[in-house]
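Following are the structures in question.
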Structure I
Amino acid sequence: MKQNELYLALDFDGVLHSTELGPLKKHCADYAAGRMNAEQFLETVATEKRARYDLTSDHVDFLFDRAAFFSSAFWDLGRLKVNLVIATSWRNAMQPHALRALMPPILEKRVVGVLDPHDEEHREPGTRALLMRKWMAENAPRAQWLAIDDDAWLWEGDHSRLIQTSRRGLDGPTWRVLRDICASVEANNGRFNWMFEDLSVASD
């Protein structure tokens, strides 16, 4: 059975867990330098952030808490292969192989690439959109793509391809948007069938 392909630019903080749980630069630097392994990195970040923000049960309480929930939006679509392109700012502080080692296997196995590093991306609107267009042109010029991120500013110029989450991370309504888009792309032989801007559900 022929599979259609969809490329999804994936942010981590604000999608796979609460933005507040994202690592600090020192965490990324220590991990990149080999001063901690992947397991220690994940544990250290979660422990320090929970203490710093006094996170409650209303928040996600560990990194990648919503990985399985996110994957469930497309894992049973037999005629659609969803390929992940890592777009998180973590990529600016560590090599791709080290970044992938942190990811849950359910996601890591779908990774096909990482956006180029850009240390100043949060100072210029649309930087991730430009980087994703460049990546697609070089690697899959005829394929369809979209992005899932909590920061719309980084996707200026391509808001019609953005599924925006809240800072709390992926929730039920946003999951449904992702699910419906993936199901539609599968049913339409890899083509988009609606305008994504009509489906924005992010609330904060």
Structure II
Amino acid sequence: MKKQLIVLLAVLALAGCASKNGNAAPETFTATSANGLAIGTITFEGDVPMNDIYRFFYEGQTGDKKFNKQNADRIIINGRTDGKSVFNGDFNNKKTYLFVLEVKPGSYAFTKYNHLDHLGPQGMVTESKPFGIPFEVKAGAITYIGEMSYVDKAAKGEPKIFVADYFNRDLPEFKKKYPNIDWEKADNKTPKTGNKGENMVDFRN
């Protein structure tokens, strides 16, 4: 009974967070801004979501544990709309999602993901092993950190996330969705290496 309660609470927490996807661009952003922006995309390989909620976690990677904890957050993607399993992204047949992370300057990394197979008390949360997709953020700067392509149906032992540079494809989409920001000032810093997490992540150079 206790185990069922824990799972139920986790499901409710995931469901409650699904509508709080705090990865939109700020109203304005300039070179004098105290924070920096890390931007990129998440693309799903497949026609239909296999899970109802996906979460991609990032945190600080400095020697300051307090900073790392205070600046940890996640990107949440809902795989269900109006009771149907569908993607609702920004382009590429709605399978590619733009994200904008406004964070304090410093070193960061995406470190894990989890997903909820379906909403409701019987839903199960599955969490990945740790990995590290690193990125740096500078005050007043926009840093493009690439695409994370997520493979729902990856075979055991094969990568689930592919990191690649789609800067020229993605930048026009940011301009279209968030026209108030000068995206031409973005620097392409797609990571070329990191912690692959026992082959969970593949960096495409």
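Of the structures labelled I, II, which one yields 1.5 when distance in nm of label points 7 Å out along Cα→Cβ at positions 46 and 70 is computed from its coordinates? Label of the source structure: I.
Taking FRET efficiency 1/(1 + (r/R0)^6) of positions 126 and 174 (r between Cβ atoms, R0 = 25 Å, to 0.05) as the measure, the highest value among I, II is held by I.
When FRET efficiency 1/(1 + (r/R0)^6) of positions 102 and 158 (r between Cβ atoms, R0 = 41 Å, to 0.05) is calculated for each of I, II, the greatest value falls to I.
Which one of I, II has mean count of other Cβ atoms within 10 Å over residues 142-149, as calculated from the coordinates, equal to 23.1? Answer by label: II. Determine which structure produced the value 0.55 for FRET efficiency 1/(1 + (r/R0)^6) of positions 86 and 110 (r between Cβ atoms, R0 = 25 Å, to 0.05), calculated from the coordinates; the candidates are I, II. Derived from II, not from the others.
For the structures shown (I, II), relative contact order in percent (Cα under 8 Å, 6 or more apart) is largest in I. Out of I, II, which structure matches -5000 when helix-only ellipticity at 222 nm (-39500 (n - 2.57) for each DSSP H run of 4 or more, over all residues; to 500) is calculated? So the calculation was done on II.
Values in this text are rule-based calculations from the coordinates and carry no lab data. These numbers were taken from a predicted model, which means no experiment stands behind them. Cβ atoms are built from the backbone, for glycine too; each structure is taken alone.
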